[in-house]
Structure P
Amino acid sequence: MPMPLQHSIVGVNPNWETPQSLFDEACTLYNVAPSLDVCATRQNKKCTSFFSKRDNALGKPWKISFYMNPPYGRKMDVWIEYAYEQHKKHNVTGMALVFSKTETQWWHKFVQDKAEVHFIKGRVRYEMGGCPSKNTAPYGSCWIIWRKKK
């Protein structure tokens, strides 16, 4: 008997990059100006400062406004929880581009009633190596914004 596919990761690439135009549009539309990209490479960073995989962002403090397009997969909850904790601990604005997985525990614990959520119409065509991917994402995406308290 064949093993069932894990629905949460079908068609998902953990290396998807945020299209620059999508990032710029969201920053303008939602009045957000992140200074630190916590899930980036030198080639695809969206902010002047960034953490790469080698830097291990989950082991560092995020003391300035941050952006993340976390690696999609089974560890999404770890990234979302850490982002929420850093937002609270350092009173900084955080912005994330993630799948609209409203049924998950991480959504209910760290997003619902704790952040602004802006759903993206249609499906995002992420990039790979700076070029649009062949296909769009298999799920709808959204912007999550944890605002700094005044």
Structure Q
Amino acid sequence: MMTPSRRIPPDFQKHLNGWSPPITPEAYVEVLGDYWLTVGYAEIFWPDFQLIDDHILRPGITREAIDMWKDQLTDRASMENMLNHFHLAHIHFNASLEGRVTADACIYLGEVLAEAYAAKLALQFPDRPCEVSFFRPDDREDIHEYQITFWQKN
């Protein structure tokens, strides 16, 4: 799953190069970052997954959500796949509505999230192998359809 050739999205690199002098992503965060947002990002990129009724789930998903879907999604993998899916456009919902999110940014973030989730799930649940999926829509400009999800393999 590792993507050693992953590079900063071209539109973001162009933005960084527009500074005088050009700056790095780290310097950009140092100048414009916000600690409360950083805490929120940590929760998105390195969440404390939970185990409920033999299901590994993202934080905030409840037993009631499982009950709501159990008649339609009868196997654990389907249930986890559905409940754990996360639309990347929701990281900054207003930005996606205003057209300030690009396909390149979604692809970059999706690849990073997939790697982070795979590592965190393996660390937190070493005896429960999981599959992490980064869904890319056929229409790469359909920003609202880039998704991450995961489920247990067995």
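Taking FRET efficiency 1/(1 + (r/R0)^6) of positions 16 and 56 (r between Cβ atoms, R0 = 25 Å, to 0.05) as the criterion, the highest value among P, Q goes to P. If you line up P, Q by mean count of other Cβ atoms within 10 Å over residues 32-39, the top spot, with the largest value, goes to P.
Could you figure out which one of P, Q the value 16.6 for mean count of other Cβ atoms within 10 Å over residues 72-79 was computed from?
On the way: P: 16.6; Q: 13.8.
It must be structure P, since only it matches.
Of structures P, Q, which gives -6000 when helix-only ellipticity at 222 nm (-39500 (n - 2.57) for each DSSP H run of 4 or more, over all residues; to 500) is computed from the coordinates? Comparing all candidates, it corresponds to P. A value of 17.2, 58 for Rg and Dmax of the Cα atoms in Å, calculated from one of P, Q, originates in structure Q.
Identify which of structures P, Q gives the largest calculated value of FRET efficiency 1/(1 + (r/R0)^6) of positions 64 and 112 (r between Cβ atoms, R0 = 30 Å, to 0.05).
Working: P: 0.75; Q: 0.45.
When FRET efficiency 1/(1 + (r/R0)^6) of positions 64 and 112 (r between Cβ atoms, R0 = 30 Å, to 0.05) is calculated for P, Q, structure P comes out on top.
No value in this document is a laboratory result; all are computed from the given coordinates. Everything numeric in this text was worked out from a predicted model, so none of it was measured. Cβ atoms are built from the backbone, for glycine too; each structure is taken alone.
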